[in-house]
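Input: structures, listed below.
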Structure P
Amino acid sequence: MTATAPGGGPSVLVTGGSSGLGAAVVAAIADAGGRPCVLDLMEPAPGVPWLACDLADTRAAEEATRRLAETAGGFDGVVTAAGVDRPGALVDVPPADWDRVVAVDLLGTAAVVRAALPSLIERRGHVVTVASTLGLKAVADATAYCAAKFGVVGFTRALAAELAGSVGVTLLVPGGMRTAFFAGREEQYRPGADAVLNDPAAVAAAVVFALRQPPGSAVREMVLCADRETSYP
């Protein structure tokens, strides 16, 4: 990462930065000399600037992004790590829950990137969006999550074409990770006892690598998974 603002290292907005992959990305950015800030419903690690925001409310997400950009003096990078899921058959998942998955994972991603673009373009920054292996292949009882993550893949590829020459754009496709993402699910939707899951810190290190690319260079797509990952297509 290259700092373009006085008073510290590069400023990077991380959505969902209070837990899971987002928290690992926040820690990795700070360790690399950057200045992470967070949009999340929960408070992040002590000392990390943040605003409480429900990313399902896209207009609120845009406003919160602009407010944090002003506080940080602009963004050198954005990482859209926030994500939710509600597995189940399409006819069984409550419609509001189904809609929320798509709103947070896809529409919230686009809203935050849209609001951050003025400073990212000015500073020739980087965007890293977080899809999933379920953005590349479809499985039963995951219509909302697959719809959202397939959307993130298409959104990011189109964004990379649109912003070529001005903002670096990276699509991150992680496999299953050892986080609380699976907590609270019915047993049938949790990884089995023999599941091989990746360390979110390893994925976060790859995010920092993408953010560190110099202007004019971009890591377009990365798949990060445990070496015995079974969910990759």
Structure Q
Amino acid sequence: MTAPASTRPGDPGAEPEWIVADAPVPYPEALAAMAARVAAIRAGAAGERVWLLEHPPTYTAGTSARPEDLHDAARFPVFRAGRGGQWTYHGPGQRTAYVMLDLARPHGRVPPRDVRAYVHALEEWLIRALDRFNIRGERRAGRVGIWVADRAAGGEAKIAAIGVRVTRWVSWHGVALNVDPDLSHFSGIVPCGLAGHGVTSLWRLGVTATMEEADAALRAAWAEVFGG
């Protein structure tokens, strides 16, 4: 796992610490690490963090997940996530970014204690990262995540998921961008409860980006949305 120097606890002007996991992180291990960091941020003992990682193939259930939307419970490990949202697949080739911020203070375009603005900013972050690959990501009313044109998927498909949790104004969980995952693995669930809509990836759209290039796009877009 690689990381720059940590932010100073309690410094409102500090950049988040960015960490990139160098091997897939089991989901329970990630939950425990996030919970510990969130508690430390709340206590003023640690700075904010953005954690970039991949998981082994995993299905996760948000607080609104419906049992009937899990089609193949035996296919991969299944975990309750504690975040908002419904069913999500995580696996190799997907860049998951867990964002742990003190939302009691402003972050660029996000005013203090405004969860809706925070989620909107996460969407904007993904849209701006995708734009660096000449892919137009869009929001859709009533549908969580970021959507792109994909003729093979029936016109449009979801390329990134968003699911957040906020504990005493500290955020955790975050976003998942499909770089080059095995898209057939999504068939074991109804992704985000949206039946009839496909999923896609950078590679399926013809952008053969590496994970490092995806990370660079996310890092560059971050400053445009959460910086300042």
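Which structure, out of P, Q, was log10 I(q)/I(0) by the Debye sum over Cα atoms at q = 0.15, 0.21 Å⁻¹, for residues 115-218 alone derived from, given a value of -0.61, -1.17? Going label by label, the one that fits is Q. Tell me which structure, out of P, Q, gives 0.6 once distance in nm of label points 7 Å out along Cα→Cβ at positions 83 and 163 is calculated. The read-out comes from structure Q.
Quick check: -11500 is what I get for helix-only ellipticity at 222 nm (-39500 (n - 2.57) for each DSSP H run of 4 or more, over all residues; to 500), calculated from one of P, Q. Which structure matches? Only structure P yields this read-out.
Read-outs throughout are calculated quantities, based only on the coordinates presented, and are distinct from any laboratory measurement. All of these numbers come straight from a predicted model, not from anything done at the bench. Cβ atoms are built from the backbone, for glycine too; each structure is taken alone.
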